[in-house]
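Multiple structures are listed underneath, in structure tokens.
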Structure P
Amino acid sequence: MERHGHWIGGVLVPPSAGEYFAVLDPESDRPFALAARGTPADVDAAVQAAQAAFPAFSRAPVNVREAVLSRAAALLERDAEEFASLMVTEIGSPIGKARHEVQRAADVFRAAAGATRYLSGKTLPSDTPGKLNLTFRVPLGVIASITPFNVPLAKGVRLSAIPLAFGNTVAMLPSEEAPLMALRLAQLYREAGLPAGCFNVVTGFGHEIGDSLTGHPLVRSISFTGSTRVGAHIREIAARTGKKLTLELGGKSPLVVLDDANLARAVQAAIQGSFGNQGQVCMASSRIYVQRGIAAEFLSRFGDAARRLGLGDLRDPATVIGPIINARQRARIRAHVDDAVAKGATVECGGRWIGHRCEPTVLTGVTRDMLCHSEETFGPVTAVYAVDGLDEALRAANDTRYGLAAAIFTSDLGHALRYARDVDAGMVHVNGATAQAEPHVPFGGVGDSGTGREGPEYDMEAMTEWKWVSIQL
């Protein structure tokens, strides 16, 4: 098997301890490559390389950064099938989802290229005659980016291109489930003309080297996408060390369907939100609240649609459901479904496994004492509840410690706006799925779903610092 080193200072570097770990194909759990097993020494080398590159890169003309990011978008589109194919092998992504993610990542590159010209300041009045006050933003320095397995390219680009757009440099730790995508992204940056040291990748296990990165004294800001548990730990490190922070964490996103909804569109959104990327999505519609008068019809249509979802060859565009990423996550999904059934829930469809793939599973009769009621399952499992109306739906939707995404289907604008106002979520979609993303919007949640927002305009606060300059004329 091919061995892959870290990417530090613009070149591949072998691991300092000489150790590698196997990268597994989730369809079979067979290793297909070896990636460097990082150590704190490797992390320090990556951060030092980023710090060394920062002065020149931060002072480069804006059109230099803009050109690099624009070229990166074009190169990604040129190599779209290569990136999509890697995603199929490395994380078990169905090809349709993989191709969609590649295009999303290209769009993020272009949004980041535009963001290079967002940096601006103000002139402010003064109490002193003849004095001019200027304010402007300056880049921070080294940004630590930690990316997840489920959207490795989209998040890899988002958590690197936007920091680079503002003149920062990046040290990235990708999920151990998807190290090769980050390394391929590094090669793309090199071809796009990014100076050596501006983007660095250390592969390995977060529990072994994550603290070495997030707690490094040269790291000025942290961007993390992953579990709420790890996010809480990183929040503590940032608080102790005075670093800026953006966290995009878990979710238990509610979808509400009222009796005046377009039922066909609501079912399609529920399918997309619940089972896209085999439910391994932080914005997944894991709680669906349907007004009682249409609940039976919705459930019938929803179940029929779920049963038709393809579980075939991952490279067939008709395939929607792929394998669950690893044995630990498969066990979690099984435990959630088994616990629900043991406590009285009904499996309306699905619930069976084909190899490492879980069939799209719809539960009813889920109660508060069941694991899947409040915990994130992170698989193709959702629960449907009947409610009397908007008031009950809102109370149920807000009965969670999460607050990432929410959606409602209704033709009543008043109901839609009330839900958007009162639901505790960072992102709300009317007549659309819970799982949505665009490169320029404020992406993020409240509560245990995160801190801060991703997106060029909104990342600016976490990745730059205000500077005040006064001039006495």
Structure Q
Amino acid sequence: MKIYEKVIHHIEHQLRSGSLQAYDLLPSVRNLSQTLNVSKNSVIRAYLALEQTGTILAHPRKGFSVKPDTEYDQPQPPSPQKIIRGATSLDIIGSAQRQADVVFGSANPDTRFKGRQEFYKQLNKLVRSEIKSPAIHRHYQAPPGDPQLRQQIAKKTHSGHAELNPDEIIITNGAQEAISLALRSITQPGDIIATESPCFYGILQCIEALGLQVVEIPSHAPDGIDLDQLSSILERWEIKAVLLNPHANNPLGFNMPDNMKSSLIALAKTHNLAIIEDDVFGALIPTSQRQRTLKSMDTEGRVILCSSLSKILDSDIRLGWVVPGQYFDQVNYLKYVTTLATSGLMQHAAALWMESANFNRHIKQLQNHYKQRKILFIESLKTYLPIEAHINCPDSGFLCWVALPPHINGDTLFTRMKSEGISITPGSLFGTAQQFQHCIRLNFSTFDNSAKQLRALARLGEVISEEINLQAQKSPA
């Protein structure tokens, strides 16, 4: 048992015995760490986990209290919510990344690899050939897309598990369009979608744009979405689909274990539920064999797999795909009437690139690169961030989630760092109820311990400490 789990059991014992009751304030992080002889980080992590399960509430400048009418072992399941956000994330993230001198806030990959250069060389070759050839007989590359590219996606992106058939793949303009098409194929405005929480803000805004409601199910490393809570939700509400990111999760970085995936598939079968699987980071897991997707465990066509080249090549290359299973006809039609086609020239260049030996070599380089970058980055965060910051070390990918004391506002940190040319992503974007306002997400894809990057992390640590001290001065004695 991990140390923070022992802290959780200590709190649960106090709830069982009646020592803690509704509205009671919990001990401060410092006091409980001294009482149990554990680190402050372990107490913070335990409190954050109990907050996510609905057992306790966070109060700015006061700490945590027991949630009224809370059953410690049976937290009340969340209810459907409308998302009202508008273009918040676009306003916050877009300008911040463009203006920043040091970028830790985006979810963009490192683009300094030879594999990317090889792709653009292939694309340039095709462009030069296109210029010389007559365009009189050119046509749209209509859905489902370039056959050669679909063959390469089936062959190269899920090696080790033969779950993809080229004929089942539809090419899209990135994974975001794939997810949007998946949602539109199985829902109507007003329907309810279940997502993991925290959830990538782009997904939440897509749900908002389609007029859907969302139920946020807590997710935790290393297991992912809370299947017990999901089961309770499915008994109570009519859920059309569950949308999750099981591999190199954004923002928590976990890889959902196979036994949990199997349980989710069984739950979906029992409730006739569709699953939308966002696998955009899946190829970055540094293992000798590709981990099994939910799609590979699906025997009924209820899993809709969505992915793209954005995280393994370049975010500007808007090439994605969706494998819709039993929803193929609906998705293919929606793709046609929505955007008609995805660039045929770009598809052909991607097919030729993936067909070459460059692809496998490139993927291996990426996996090793991000594995090494993670070690460097986590060490630097531990050096520069205050002890009150809980650093969630990701299993894979290039994103790191940091939870701060509950009274620290990530939006304030974002604004202060932006003014100094340093971008971060505020955690408030990853939920509908500001439940992650005390968190931030950082990107280490291009981190190489440069003096500029280290100065930026040192400054981030100073600002966090300043905010902690400021709130401490405001707190009652």
Structure R
Amino acid sequence: MEWDLEELARAARGTVIQRGAVSRFGDISTDSRRVEKDGVFVALRGESRDGHAFVPEALHRGGSCLVVERNVGGSRGASVIRVRDTLRALGDIAHFHRRKLAPRVLAVTGSNGKTTTKEMLFSILQRARTADGPLRGKVLKTEGNYNNLVGLPLTLLRLRSSDRVAVVELGTNRPGEIRRLTAIAYPEVALITSVGPAHLSGLGTLAGVAREKGAIFRGLDPRGTAVVNLDDSRVVRQSRRFTGRVVTYGTGGFVRGEDAAMLAGGRLRFNLCVGPLREPVRLRLCGVHNVGNAVGAAAMAHAFGADLAAIRRGLEAVRPVPMRMQVERWAGVGIINDAYNANPASMEAALAALAAIPGRGRKVAVLGDMLEMGADEAGCHREAGAAAARCGLDALYVLGGFARDVRQGALEAGMARSAVRVARGHRTLGSALRTDLRKGDWVLFKGSRGAAMEKALAAMKDEGA
């Protein structure tokens, strides 16, 4: 999309303080290294860097318009729009763009499973159709971790006139973010996958997490649809004040998953029920908890208007998101790579998924730290160890600042001392696994992003990590 100066200033709620030689501009960027010819550079202020310092580079790369909070030197020849807050201006510009192109927007948030649910929903909608025809190639989705106050606007700014739907993910680690993200995206269908102990260092308590996630329902247009997980009481409570249409899923919900079972190789089968209709589904994903994600995505797709056949085809086509319950084989060993992130609920779900895989081989968990757990970090890690013991795992390898807490929890819950090993680093951990694992075994790698447990996996494969 091209922007003219007056329209961009209006979208940003700013003031034009300098007019350059170019009157129409191209893509909007917050990274000076990615500014294109006649592009727009929004100078964001971060915790460690101030984008205003990179204005010269943005102009050197061909930028013709700047959105700034203060006067900057060296901007001669460029158009300049001054705003009070560049981060807010970025969101306002994205919201303007979203309202102008008017796609149907569906938004997902939650403590666990939001990325997988988003991918499932995207896959379904790619196979659905509206009165205007098939949607394939006309659905935008959040890529990677672009789910925050910078990433969501950049996602929406990728919208083209041909896009009919946007599937967006909303993330948070401090109060007020979901409210703002919802205002920017202005979805017509919204879902909270779950409320659990995640980002407690910023959100404080589970009640704080629930209030923050619940902002997506409070910001939803009354003409929209709230998709409510009946298996999470905190989600249900957050939905009670919403006066618009509600579609329920989970146990007793309008959309349900029944008769779920793990298959050899880590895949899943279950029956998807939408009201009285029933359809068998096979997922290429590991872990019964992914049935809940699938049913949530199906409920959103149903709320959108997709038929059951498209829902089934979309779910069965989904591949694992990298490092999120991603299954692979190495030297006869089954691997579950769930190293992208971790909190207590996702940790317990991953451990249960490992334990449920059919086969005679040993079940081994390799766990790193869970970060942003707030005041009771040690207790959360002891509970993770206890969960590993309750699952009846054969061995547990732990690494990180809370490794001994995980070990203590496992031992107190009955795991044998010889089955729990504390590692000093990724390399030594990988080397130990390479020696100890046998053909037919299954091993889970799990930890928060900062724990980088994929390095232990690479070291186990002797890939030079």
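Among candidates P, Q, R, the computation of distance in nm of label points 7 Å out along Cα→Cβ at positions 59 and 427 that gave 2.0 used structure Q. In this comparison of P, Q, R, the computed figure 1.1 for distance in nm of label points 7 Å out along Cα→Cβ at positions 235 and 403 is attributed to P. Of structures P, Q, R, the largest value of Cα Rg over 2.2 N^0.38 Å, for residues 227-274 alone belongs to P. Out of P, Q, R, choose the structure whose coordinates give distance in nm of label points 7 Å out along Cα→Cβ at positions 131 and 187 equal to 4.5 when calculated. Traced to structure Q.
Here, each number is a calculation from the coordinates, and none is a lab measurement. Source: prediction; values computed, not measured. Cβ atoms are built from the backbone, for glycine too; each structure is taken alone.
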